[in-house]
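Multiple structures are listed underneath, in structure tokens.
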Structure P
């Protein structure tokens with residue numbers, strides 16, 4: 001399960017950017033074509049956060065749909081897998097979205 005390593009990297013990155021502040025919430029964008037299972041990331045999150053500034057933080061995941069543009073006719077094609085076929089019959093597709101793995105937001109506790 002490579003999601004454990006990915007989740008640990010996310011926690012490390014957010015911890016570094018938080019600069020010691022307690023993290024309340026993070027929001028991730030995970031593309032449907034990224035070969036990362038959001039449920040596995042959720043499962044690993046609490047374990048990876050133990051003993052860090054993210055312990056107890058809320059994890060929000062926004063799943064980005066797969067989308068490609070046909071090289072032949074220019075039509076946008078929805079994708080559930082990293083490959084597909086356009087209505088015109090072409091399989092020559094350029095992926096536009098769906099491969100993302102991005103830390104979109106982090107909310108930290110303000111020190112008084």
Structure Q
């Protein structure tokens with residue numbers, strides 16, 4: 001199942017220290033600029049399937065995937081690829097890192 005998550009709901013998940021994986025699927029240079037608190041970087045490239053299974057070995061764990069902004073389609077590609085691997089609880093955060101930052105939410109560098 002692939003669902004969508006709002007900025008407010010994602011902020012609640014982070015603030016309540018809920019057990020979930022937060023994955024940015026852009027390249028390492030972009031991740032290094034800034035990222036959402038607690039996010040891990042698994043770029044959507046030829047090694048995505050291998051890396052995501054190392055970073056998130058539990059396929060029943062809730063995973064939130066994001067990329068740059070609402071125009072970016074990397075998160076949609078990543079969630080489809082994860083669904084094909086058998087991940088069961090996937091959420092796309094459409095606003096992405098730019099939307100998160102624009103709402104004044106905290107970021108890490």
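We did not get these values from a lab; they are worked out from the coordinates using the rules stated. All values reported here derive from a predicted model rather than from experimental measurement. Cβ atoms are built from the backbone, for glycine too; each structure is taken alone.
Of structures P, Q, which gives 6.0 when mean projected area of the Cα convex hull in nm² is computed from the coordinates? Can you show the working numbers first?
Details: P: 7.9; Q: 6.0.
Among P, Q, the structure yielding 6.0 for mean projected area of the Cα convex hull in nm² is Q.
Please state which of the structures P, Q yields 2.8 when distance in nm of label points 7 Å out along Cα→Cβ at positions 5 and 93 is computed from it.
Values: P: 2.8; Q: 0.7.
Computing distance in nm of label points 7 Å out along Cα→Cβ at positions 5 and 93 on every structure in P, Q gives 2.8 only for P.
Among the shown structures P, Q, from which was the value 12.6 of mean count of other Cβ atoms within 10 Å over residues 85-92 calculated?
Working: P: 12.6; Q: 17.1.
Derived from P, not from the others.
Using helix-only ellipticity at 222 nm (-39500 (n - 2.57) for each DSSP H run of 4 or more, over all residues; to 500) as the calculated read-out, with -10500 as its value, let me know the right label among P, Q. Numbers along the way, then the final one.
On the way: P: -8000; Q: -10500.
Only one of P, Q returns -10500 for helix-only ellipticity at 222 nm (-39500 (n - 2.57) for each DSSP H run of 4 or more, over all residues; to 500), namely Q.
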